[in-house]
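For reference, the structures are reproduced in the following blocks.
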Structure I
Amino acid sequence: MSTASTVVAEKPATEIDGGVVHARREDASYVPGRRDWMRYRELGVTEASNGRIRAQVTSASQGLSEPTGWHVHLCEGQFVYVLSGWVELAFAGGKVMRVEEGDSIYIPGNTPHNEIATSENFELLEVSVPADMGTEPCDPPV
């Protein structure tokens, strides 16, 4: 029979034992990201996984003023879970998806998409494999 114990980290993304990492909200560590009007909270997963996985909480206090333009991410895949607000994405074939609070979306790497609108405030959890996810503009799909 096992007993559970509580470990409290004292700084952002503190390694506890055996690679376990604990990131506390009150000790948030922010990193530069793709857009200067958004905040990217690093959760310590990149370092703990030796760059295999990136996990960040992305937040914004202003909505998207214009679409980002068609682009692809150079990765195996990107998973997004919306914590609050919403994000609207366009995909090939004219498909538009609004991903709202409590919704998630998985976008395989190299999938053309365009972020076309957001709520005024939003927060989402974003996970990519690998951690170093590049972004390249692309032509709109036919």
Structure II
Amino acid sequence: MNAANTLMRGGGGIDGLVHQRAGFKMLLELQRVAPRGCETGEVVVTPGFELPQNWVIHTPGPIWRGGNSQEDELLANCYQNSMLKAKSIGFCSISTGVYGFPIDRAVSIALNAVATHAHHFDRVVFAMFGAQEYEVFHNSLLSIRK
């Protein structure tokens, strides 16, 4: 799963790394399958090209604007729509980097959205970008188990 921007042409953060490691063919494929980009919360699927993953699901997350611009619903759509396109899936923390979505709020949205569809999967993986994201997700999962 790639936390992309709406242009679908590569960017910073996770999106930049995915494009860098997948190679130039990913950009060409995104230009072909999403010539006008993709709306926030929707998904586009491409081959993984040079990545070890066979497929990449790209979804633009919402930019945090204070919580009154449907950010919660759009973030939930990112996770839910991604899960509808996959048989197994790995997620990053969508929109909690440069898009500024508060991570404490994002983690509950992510976990609730994933829980809705998790029964269709053998395993769902959350791969965090840094120690802070990991701690927030880890602690939230521990509190759910109690």
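Computed from the coordinates by the stated procedures, all read-outs in this text should not be read as laboratory data. What you see is a predicted model; the values in this text were computed from it and never measured. Cβ atoms are built from the backbone, for glycine too; each structure is taken alone.
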_Say we calculate mean count of other Cβ atoms within 10 Å over residues 27-34 for every structure; which of I, II gives the highest result?_
II
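Quick check: 28 is what I get for percent of Cα pairs over 26 Å apart, calculated from one of I, II. Which structure matches? Please report the intermediate quantities before stating the final value.
Values: I: 28; II: 19.
Checking each candidate, the match is I.
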_Origin of the value 1.00, where FRET efficiency 1/(1 + (r/R0)^6) of positions 35 and 115 (r between Cβ atoms, R0 = 41 Å, to 0.05) was derived from one of I, II_ = I
*With helix-only ellipticity at 222 nm (-39500 (n - 2.57) for each DSSP H run of 4 or more, over all residues; to 500) derived from the coordinates and found to be -14000, which of I, II does the value describe?*
II
*Out of I, II, choose the structure whose coordinates give mean count of other Cβ atoms within 10 Å over residues 59-66 equal to 13.5 when calculated.*
I
_Among I, II, which structure scores highest (criterion: relative contact order in percent (Cα under 8 Å, 6 or more apart))_ = I
